[in-house]
Structure P
Amino acid sequence: MLRYYTAGESHGECLIAFLSGLPAGLKIDQEFVDRELWRRQQGYGRGGRMKIERDHAHILSGVRHGLTIGSPISVQIENRDWKNWQESLPVGEGDPAKHRRVASPRPGHADLAGALKYNFSEARYVLERASARESAARVAIGALAKSFLRELGIRVLSHVVATGGVSVEKEVPWERIETLYGKEDVLLNCADPEAEQRMKEEVDKVLKTGDSLGGVFEVVARNVPPGLGTYAQWDERLDAMLAAAVMSLQAVKAVEIGAGVTAAFSPGSAVHDEIGYSAREGFTAFSRTRNHAGGIEGGVSNGEEIRVRGYLKPISTLRRPLQSVDFATREPVKAAYERSDVCVVPAAGVAAEAMVALTLAKCALQKFGGDSMTETCRNYRGYCEQLKHY
């Protein structure tokens, strides 16, 4: 089974990610992993922190001579900003006078709920772990999951479909999403140039007013075979696992698969994807003229593109803070301000790619097994032959 978790604080010395369960013999491209980390740092509206960090995945274990060896993989990502926080967040006792308190909780953030849960007198330690900085660690191991999926012909990418009040109305084909991947000027990672320019203008508006902006990203997984996930148990349904994975990202407040939201307000005849049968390229000769299901029916992948949307609330830290209460005095004050971004929708999309890739890789390994890539790929090819002769 594929297992993973992360450790580290936003302003701590580093982030650590652990990934266990990848078969031996998978080629790991360091440049690819680092580019995924670079993609997460891009986007119009990012804050000053991204000018400090130059994220690099330092692989400590589980990879030798460029190949996985079947043992757990550990990855370290240095926090360059640590040099500015060593005295404020020491591992030892340190000097309490140099501690940087978060004196008043920020509405929308984990500050107050976390302080109540762990009985902290203020929210510094809550902020440090609840911060979206943690998602960099997930992107690193998500890149390893993507490397595994590519051996099966599966690709995972994202694009932005809405920022603020601007949205792309039509479904964006894979080919247009793919063209975004090679761009060096990411801007808002939107496949519609006209809409992207209007999104930029939306970000400029809130930047001037000290506010923040949310939006919607879509993750698309292409060439996923039918049969991943199952309807047999509630927690093994692919759509449930994907929804949980994407919802686990900081600031995501809703997840949609396919035309999920629109479908709720439409008649069944306009929603369900009619089935045909004809000779064509693909896993089987069964076909659909549309993909409102988002590639998943009954908790099982059906061979169409998997499309998952994440709805991202605006960043909780505002340069024009909202009303709050002082932790110590209980008196009304403005919420604490911590250096932050204005808009992170493109970056959240990249983090969501990682979570979708990790989920699909887990399901693929459950179905095809294998302690080595030779064994896994052989099992996968055998299953594809079975589908062709169904």
Structure Q
Amino acid sequence: MNKIRIGLFGFGVVGQGIFEVLRKSKNAHAQILRICVRHPEKPRTVQAAPELFTGSAEEVLDDPRINLIVEVINDAEASYRIVKEALLRGIPVVSGNKTMLAQHLPELIRIQKERHVALLYDASSCGSIPVIRNLEEYYDNDLLLEVKGILNGSSNYILSRVFDHRDTYAHALAQAQKLGFAETDPSFDIEGYDSLFKLVIITVHALGTYVAPGRIFTYGISTIHESDICYAREKGVKIKLVAQVVKVSDMHFTMFVMPEFVTPSKYIYSVDDEYNGVVIRGECYDRQFMFGKGAGSLPTASSILSDIMARLHDYRYEYKKQSYIQKPDYTTDLTLKIYVRYRETPIFDVLHFERIHEQYTSEESNYVIGDVRLSELIAKRPALGSRDLFLANIPIFFLDRDN
């Protein structure tokens, strides 16, 4: 492929970032020929020639000059239709839509193989951090033990303001919204779904196995209270929203998204503001750490550019780990150690604790630290949505390796 000729879907913050990055890059060998948007006549901050814009997806897909579709729209269903249609037509695609990918990846992988066409999406997980391609190329399934980290910049910014600057949660959230790190409706980020969808995609490349998002325990930070923050400070730890996939035996792995008490000795303790940080742990190479901006116009656009350049050399994901004879199976049959703060919710009627390590009651709030099955947390997830309740994970995996 001598030159990349792009049909771009979406011209919001990321789409405009891609346009700017391509304009600045001297070695991209790529040109945007058409831009598909809902409102072609809408005035925009980044100036592009009016003739580039169209409101018709078919007009872009039918253009014989275009040899790469770049899709950066927010609508997951529209994204799915565009990406699937392009792949079926044999047109390679670069996508940044984590929601769509997490829900449809098995089908899209199948189409790639049948049509001998590539779909690249490094920008869908952790923005400027090239975690997917590194997992795909450099970390073998048999030796990989864990991928764990802070995958969402919005929630991390909020928690950083709380712990490093002693802001209240409400003020930190408002500040994140003012700066554009969080949406007007921030639930996608602070309830953990953004991290969840990224974790689903990462796990496909880490271990070769797809787990549907609905099967994974996900709990966010929206109910965090001053008493939780005070408890963490007293213990000398921070609370971070952490996503992880971890092998619990040779044949099984687990995964979940939860707030976690993070000690100063951990790499992710110092990942602050809107940054992301990913720890990859292996049997022989211990821990390796990747750090960078997880979102934003130019960081995401630079990741998209990396995928565009990869297509210049006909790169595609090979999904080698999916063909392994002994892939590990997903399990929720294991025990986690968790902190639960509650006030009125009858927590011992909701959750069965196998063991209680610590318990405290007062007029203002109560907490219990105990062992609970992950399967129990998933089964009781609807009952754990009370506003007077907050959960946090207390790490139990690989403690012997971190001394």
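Just so it is clear, none of the values below were taken in a lab; they were calculated from the coordinates. Here the structure is a predicted model, which is why all the values come from computation and not from measurement. Cβ atoms are built from the backbone, for glycine too; each structure is taken alone.
Matching task: 13.6 is the computed value of mean count of other Cβ atoms within 10 Å over residues 176-183. Pick the structure from P, Q. Corresponding structure: P. For FRET efficiency 1/(1 + (r/R0)^6) of positions 168 and 368 (r between Cβ atoms, R0 = 25 Å, to 0.05), the calculated result is 0.10, so let me know which of P, Q that is. The value was obtained from structure P. Looking across P, Q, the calculation of P(r) over Cα pairs in 10 Å bins from 0, in percent, for residues 112-303 alone that yields 7, 25, 35, 22, 8, 2, 0 traces back to P.
When relative contact order in percent (Cα under 8 Å, 6 or more apart) is worked out for each of P, Q, structure P gives the greatest result.
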